[in-house]
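Read-outs: derived from the displayed coordinates by stated rules, not from any lab. In this text the structure is predicted, and so the values were computed from the model without any measurement. Cβ atoms are built from the backbone, for glycine too; each structure is taken alone.
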Structure P
Amino acid sequence: MASWDDVRHVAAELPETVEQSSSDGSLAWKLRDKLLAWERPLRRVDREALGDAAPDGPILAARVPDVGAKEALIAESPEIYFTTPHFDGYPAILLRLDRIEIPELRELLTEAWFLRAPKRLAAKFRADNQPPE
C-alpha cells in the first residue's frame, strides 16, 4: 500500500511537478502553480457528514477529469475512493492512501498531471515515455 513517500516518488517522476507545504504543514503537488494532488485531512464537518464511514489514516485528494470520473472511481473501489459534501460538483477525488496500490496511485497522479499540463509539455512527456517499437 502507498505512503507519502510513494506520492513524493511518483510526483517527482512527472516533469515540472513541485511539492509544497502549506502553513499548516499539509503537502501539495503542483504543476506550474496548478494543484494536482494534496494532503486532505478530514475536518470536523467531513467526519460528521461521513459518520461511521469516515476513514482514519492519511487522505490524499487528486484532480480527476470530471465528476463522472470521480463517481466511477467511487463505484468501482469504494474501499479506496470517497468524497465529502465539500467536493460535491468538483472534479477531485479523496482516497485512503494506505489502501491504494502504487501502480494505481501512479495512474491517478499521472492523469491529474495530464489534466494540468500544457499541451507541449504533455506531448513531450508522452513521446519520452513511449515504449520502443
Structure Q
Amino acid sequence: MTPARPRKWPLFPLLIAQPLCVAVYQYLAKALGTGLGQGTPVDLAIRLGTSPLFWTLIAVEGLGLVVWLAILHRLDLARAFPLTAISYCMVLGISLFVFHEKIDVATLGGSVLILAGIGLLASGERTEA
C-alpha cells in the first residue's frame, strides 16, 4: 500500500490568500504602532511582547510565508511576484476605510495601474494555457 499523496490547494485561493496576509499584517502593524504610545525602548519592548496584536501579526506573517512558499512551488518567481502587488491596493483600502487616511490622486492612479498590470498578467496566463 502506497502512502497517500498530500492534496495540493488550488492555485487561485493561494494567490488571494498571500496578498490578503500582507494586507492584514500591515493593518495589524499600523494598529500596533499607533497603540504602543511613547516610552523607553525597554518599556516599548515589554508592551510589544505582551500584546496579543503582536503575536497575531507574527502568526499572520508565518501563514503568509507558508502560502508564499506553496505558490512558489507551483509558479515561476517572475510570474508569482507581480501578483503580490495587489496587496498594495488592499492596504490602500485599509488605510482609507479603516484608518481614514487621505489618498491623493497619484496614489489612486498608481493602484489602478497595478490592477491593470495584474489583469494583463492574468489574461496572458489564459492565452498561454
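Summary table below
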| item | result |
| --- | --- |
| Origin of the value 27, where relative contact order in percent (Cα under 8 Å, 6 or more apart) was derived from one of P, Q | P |
| Which of P, Q leads on FRET efficiency 1/(1 + (r/R0)^6) of positions 80 and 96 (r between Cβ atoms, R0 = 30 Å, to 0.05), largest value | P |
| Parent structure of the calculated result -11500, given that helix-only ellipticity at 222 nm (-39500 (n - 2.57) for each DSSP H run of 4 or more, over all residues; to 500) is the read-out and P, Q the choices | P |
| Per percent of Cα pairs over 25 Å apart, the highest-valued of structures P, Q | Q |
| Entry that produces 13.8 once mean count of other Cβ atoms within 10 Å over residues 40-47 is calculated, selected from P, Q | P |
